[in-house]
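These are the structures, in structure tokens.
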Structure 1
Amino acid sequence: MKQIDLKSCFDTISIRRYVVNVPSPETENNLLYLQEGGDHTLGPRFFTTRSSLPSFLVFLTYSGGAQLIYDGKRYEIRQNDLFIIDCRKKHHYATDSSFGYWGSIAFHFFGGNSDFLFNTFFHLNGDSPVCTPPEYQHFYNLISLILDCYITKLHIPANVYQPDNDPPPEIFDPTSLSFGNDLNASLLITQLMTDLLQLMIKSKQTQSIPADFMAIRDYIANNYQQRITLEQLGKLFFLSPCYLQRTFKQYYGQTPSEYQISLRLNAAKNMLRYAPHFSVSEIALVNGFENRSYFNRLFRQREGMTPSEYRKSFGATFVEEET
């Protein structure tokens with residue numbers, strides 16, 4: 001493991017909650033887990049420059065502002081912005097001097113499927129770590145609940161300074177350590193990431209798709225059993241084959257050929273389950289596959305089993321099935 005490179009100044013105006021978690025080996029090996037988190041207003045000198053830390057960091061800003069440098073790019077962080085970064089990569093974040101303070105709630109997490117969740121977020125977000133979720137309060141509440149898995153009220157003596165009108169801070173209670181706390185935190189981290197990804201997927205689905213590409217998709221769906229080439233589609237819709245393929249994949253996540261094959265396989269799977277009077281060879285031909293051998297090979301690549309094995313796995317009965 002690389003040595004963590006860290007430079008920082010932890011300048012705080014107030015701390016409302018702060019958690020440091022030491023997960024059990026069982027938690028580290030099996031769950032998404034909280035490492036550290038807090039709800040705080042950071043001062044004008046606050047900064048962190050770091051790399052090689054095995055952790056993902058979620059920061060949600062509710063007041064003030066900050067500057068983030070990640071993957072060689074600079075981002076201005078403003079109210080309601082949320083960013084997620086992979087702390088193994090070099091990064092720097094600091095209070096924006098034009099504001100002089102940074103009100104934020106944040107946490108570090110790792111383990112489980114954290115790499116997959118972060119990479120999916122980063123891809124759906126246009127290879128950027130920063131987003132502004134429309135449901136800001138929902139995500140603030142989720143992060144609060146994650147921290148609440150481990151914190152209790154801290155009673156501070158009257159002679160200890162606290163900024164005016166700030167509630168007593170809350171800190172990690174070591175006596176509350178349990179697998180149940182780790183499990184609750186893991187579920188909430190999963191919910192936060194899932195809700196964020198669903199918002200991004202919904203946003204992409206509602207983006208305007210040009211009418212000609214919707215027409216191309218409909219044409220393939222209505223003729224998926226037939227042989228369709230890029231050249232044919234280009235002539236039908238007055239587009240160059242190269243542009244057509246590249247742009248179709250941009251909107252639908254598949255090339256026209258991949259989309260057609262998916263339609264054929266889905267139709268074939270339905271027939272394998274619900275059309276017992278069709279043999280595997282007949283199902284292949286009906287759905288546009290050239291022969292059973294090609295159908296078998298492609299089906300096994302996608303499903304991990306042959307068409308006959310797939311049919312039997314559902315207990316489907318069939319008539320005069322080929323051996």
Structure 2
Amino acid sequence: MWNDKHAIDLLEIEHPVIQAPMAGPTNPQLVAAVCEAGGLGGLGAAGISPDDLRVAIREIKSLTNRPFNVNLFNRSTEGYDSEARSGPRLKDLLQSYHSEMGLGPVPDPVPLYGPANKQLEVLIEERVPVLSFHFGVDGSTVATAKEAGTKVLCSATTVSEAILLEELGVDAIIAQAARWRKTMLTQVTFRSNNFPPYDDEQEQSNPGLWGKRLADYLVDKLKQHGIETEEIIAEDWGWYIPIKNEGFRLAICCGHQNGDDDEFLCFTDPATPIIRKLFKKIDATNELKRVVTAMGNILSSDPGITDIKWTEVEK
């Protein structure tokens with residue numbers, strides 16, 4: 001049971017379900033079906049002309065008598081040069097495709113959205129119950145809609161945007177966050193005097209970057225934790241320790257980077273738990289967790305290693 005009834009009461013719906021009003025995929029039938037099921041159906045109308053928008057709204061009303069939402073973009077996103085025309089080279093290129101597919105002459109550019117003021121006039125005249133906006137909304141639009149009895153929703157991507165929308169008087173704010181992604185602390189820095197360079201080491205990597213002694217140390221310690229490695233590889237940035245693993249490449253990268261001679265950096269490959277390969281994703285969480293846990297134990301149990309700091313690698 002949903003305990004917070006604020007959204008239900010505000011939007012006059014039965015269930016706390018709001019269908020995303022996506023421009024393009026939504027249509028009157030989908031909107032009405034969601035409304036009839038007790039949620040708030042929504043029509044993405046940013047790209048619908050005012051005349052077609054009126055027809056769509058009336059069709060929704062013919063299918064349901066419950067509240068529904070129509071979504072527009074902020075009219076400040078409408079920047080469009082009415083004098084713009086395709087150049088001759090572009091037009092010739094496009095015409096070849098038009099001719100091949102029997103589409104006729106290449107048309108002149110037209111705006112994708114709006115005009116918002118005309119769309120808003122239709123929404124007010126048709127007395128749409130709920131109006132929502134993406135990319136912000138101006139105060140005059142909010143006032144006009146609320147004066148007509150329409151409830152106004154708007155998305156916010158930051159706290160400051162949300163505060164501004166509240167000051168403008170919107171009825172509800174849609175908290176729009178970044179897409180969730182799985183993360184893990186897979187990079188570690190530390191200090192130690194135990195890993196000076198071998199005499200000939202910097203001939204195998206760039207000057208000032210060493211870590212072969214650290215790589216040898218980690219190979220030995222990882223084996224004690226049940227993690228088998230392959231032959232260490234010299235890279236221009238340091239040393240690469242491949243770990244025996246099926247399904248995807250797994251390794252620890254290590255070496256002295258910048259700063260004092262006792263400063264070292266290690267990170268895993270892959271650096272994040274989700275690996276993207278062409279059209280599929282591989283979840284490396286369990287394998288990375290095993291390696292990171294072992295590394296954590298190795299570093300923290302060695303008194304010669306200090307200032308250990310784990311961080312997430314930004315992708």
Structure 3
Amino acid sequence: MAVGELLQGTVLSAMEDFTIRLITTETEFKNVVTKAMIKEQWRPGLLDAECYLAGDPTGTFVGELNGKPIGCIMLTKYGEEFGYLGVFIVNEEYRGKGYGIKIFNAALASVKPSRNIALAAAPHLVSMYERSGFREHFNIVSFDFHLSNGLYFTENGKLNLKTANSTVDIKCIKEVDENALFAYDSCVFGFPRHAFLSKWFRAQGSHARVAIDEEGAVVGYVVARATFVKEDGYKIGPLFADSESIAEKLLKSLFEELLKQDVPVVRLDGIQQNVTELAEKLHGKCSDNQVYMAKRGLPDACFDKWFGITSLDIG
């Protein structure tokens with residue numbers, strides 16, 4: 001049964017009609033999901049609507065009360081066995097009234113019960129998700145890099161970011177075989193997501209760098225995208241790399257490019273045990289943390305290579 005059918009016409013009182021349906025257009029995504037994220041100060045990307053709908057056109061839902069959007073949720077499906085639940089927001093004035101759990105349950109009901117589902121939870125919500133069968137696996141931390149900070153420059157204005165010795169070359173994405181990059185991402189992320197990445201790499205204002213080893217193989221890559229609200233700067237994700245030294249070299253190259261754009265701040269969300277030392281070395285300031293949870297264990301991904309997750313919205 002489709003989600004829109006699950007609660008279509010559900011009468012909560014004599015005067016209330018609460019329905020849940022799919023969001024299928026970029027315009028509606030921006031009007032509902034992006035606006036809700038901005039209100040929560042989640043720093044959505046400028047073209048996230050286009051990218052997310054390309055990745056899963058049947059994974060974004062809106063809850064409407066008497067025709068008014070009051071909540072939204074995303075459940076992005078990867079293959080037949082995995083999904084990631086993100087952007088679960090209910091408007092503040094409607095929280096604690098049962099609408100959120102209806103939206104949450106409807107999203108879960110849109111996929112097979114056997115599908116493993118993961119999410120990133122705020123620490124105070126972990127117990128709530130545990131009651132729904134989710135279990136903790138690792139922490140995700142957010143670091144902000146203020147590139148205008150003098151710590152990034154030498155006295156003569158040069159970038160002051162020393163990089164560990166590495167034999168890899170850093171290339172622009174246009175210089176790299178896209179199929180090789182797709183294959184690397186599928187291995188590290190755990191699932192193919194070519195339609196999403198095709199949009200993600202080419203989104204207006206985005207910057208991407210790829211690490212290539214001496215044999216010509218992809219050994220890491222990073223993407224930074226502009227946020228919807230210009231003052232929020234850029235968000236990095238993913239930052240996948242075979243080693244910390246490669247991740248550092250990718251970040252250095254990316255920072256050099258973003259400094260030319262006069263970007264005020266850059267945010268990176270990464271697995272705590274992988275990214276903390278690197279982020280602190282590059283003067284990042286920890287600003288938030290989440291807990292990665294899943295229903296049926298961790299998916300088959302190379303989490304040791306996740307220095308920056310793609311997005312808290314889609315995994």
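When helix-only ellipticity at 222 nm (-39500 (n - 2.57) for each DSSP H run of 4 or more, over all residues; to 500) is computed across structures 1, 2, 3, the figure -7500 traces back to 3. Each of 1, 2, 3 could give Cα extents along the principal axes in Å, but the derived value 71, 36, 34 comes from 3.
Bear in mind these aren't lab numbers, they're just calculated from the coordinates by the rules spelled out. Predicted, not measured: the structure shown is a model, and the values here were computed from it.
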